[in-house]
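There are structures below to look over.
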Structure 1
Amino acid sequence: MATLYYCHDPMCSWCWAFAPVWRKTLRRLPTDIRVEYLLGGLAPDTDELMPKQLQAQIQGYWRTIEIQVPGTRFNHDFWRLNQPRRSSYPACRAVIAARQQDPDMERPMIKAIQGAYYLEAQNPSNHHVLIQLAQTLRLDAKQFAVDLNSDQTQQLLDSEILFSRHIGATGFPSLILAVDQRHHSIALDYHDERTMLSQLKEFCKNN
């Protein structure tokens, strides 16, 4: 069986834009291809506020995405209501902590983080926001809070970051197909899932 690795970060704005077509891809994926999520870790832990120049740069990315991927929504109030930090590791560890409790909660946690960040103008760099999301998903919040910052969770994140780089992920999101001990990068189309599906079919047929 082939494995399709989805390398991502829950606080990556392009991952948010890719989410609708990714869901369509998953629904039409051949049954002989299994999917595994890998966290890429965009930005390590920090308590420093994001410089104004970087805030403006990321806001510019959001506006660019809204134009290039019609239908993608961002709540720009985030920049007015929060004190942003360039730190996505907490959100990455939150995905791992949810997965540790229940593998079926990995995707719901990713979706919850993205919704809180991009639609509700909440800051997933803050632990209390992530714990609230765990409560909303009816996870064991106390265990989640412990796992969120545990050494073991950070080690798992580190290993996923290294592995995603090893198999050829150079940005987020990235799709890497592993078949017959070879890794193939899948070109992304933010508008049509058929682009990815045709590549996957071709690689599987030729291996």
Structure 2
Amino acid sequence: MIDRITLKNMAKEQIKGNIGVLFVILLIALGISTVAAMIPMFGWFASGWIAEPAFALSLFMIYLDLVKGIKPEISRVFDGFYDLWSSIKVSFFVGVFTLLWSLLFVIPGIVKAYSYSMAYYILAENKGMPALEAIRRSQEIMDGHKMDLFVLSLSFIGWNILGIITFGVAYIWVAPYMLATLTNFYNEIKNEKFPITVETDNFVVVDAQEETEE
């Protein structure tokens, strides 16, 4: 059972003293993506298929380090570009798979979107991992937790309303708070599914033998 209150309280402590830097990082990512979208003819491609996937990966990398106690740095907003091709492939396959499921009915599409939601986190921890493998692992760790994430998302409705009625000003604090909470959620379900890990070929995998012995 996921303890949402604990995840949120952890997030509040983790972002404390880092709000300014985290907001500037998000502002840079959104600003460059918006400017890229304005490029004549190819703007939609530059923004949606290059800038946004890379910046999304950067944010997940930054927040994964943040919850470990590593201070965020503005220069890291471009870290996702070092694994640009992988971020593009994850974005592409997640979009295609979600669309295909949505063609059946809306609900299956939503369910699958939750299943794929941790793919970027997995890629952030495993640079160069094949996109389909990151998506497969996302489905694996989200098994039994899709409703948990849905309820967690619902718990932020009030904060999102606050962000809207303050014309976005509240998001200076709300956005880092939500992202840190989501990162704590990822770590919680990942550690539940893979309590013992080792490094093999640069990818994090389960040490099945050690797990069996316990």
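To which of 1, 2 does the computed value 0.9 (distance in nm of label points 7 Å out along Cα→Cβ at positions 100 and 116) belong?
Computed on structure 2.
Quick check: 26, 19, 9 is what I get for semi-axes √(5λ) of the Cα gyration tensor in Å, for residues 44-107 alone, calculated from one of 1, 2. Which structure matches?
Traced to structure 1.
From which structure (1, 2) was helix-only ellipticity at 222 nm (-39500 (n - 2.57) for each DSSP H run of 4 or more, over all residues; to 500) calculated, if the value obtained is -16000?
Working through the options, I get structure 1.
For structures 1, 2, which has the highest computed value of distance in nm of label points 7 Å out along Cα→Cβ at positions 4 and 156?
Structure 1 comes out on top.
Where is relative contact order in percent (Cα under 8 Å, 6 or more apart) largest, in which of 1, 2? Could the numbers behind the result be given before it?
Numbers: 1: 30; 2: 23.
Comparing 1, 2, the top value of relative contact order in percent (Cα under 8 Å, 6 or more apart) belongs to 1.
Identify the structure, out of 1, 2, from whose coordinates semi-axes √(5λ) of the Cα gyration tensor in Å was calculated to give 28, 21, 15.
1
A short reminder: the numbers here are calculations on the coordinates, not readings from a lab. Just so it is clear, the model here is predicted, and its values are computed rather than measured. Cβ atoms are built from the backbone, for glycine too; each structure is taken alone.
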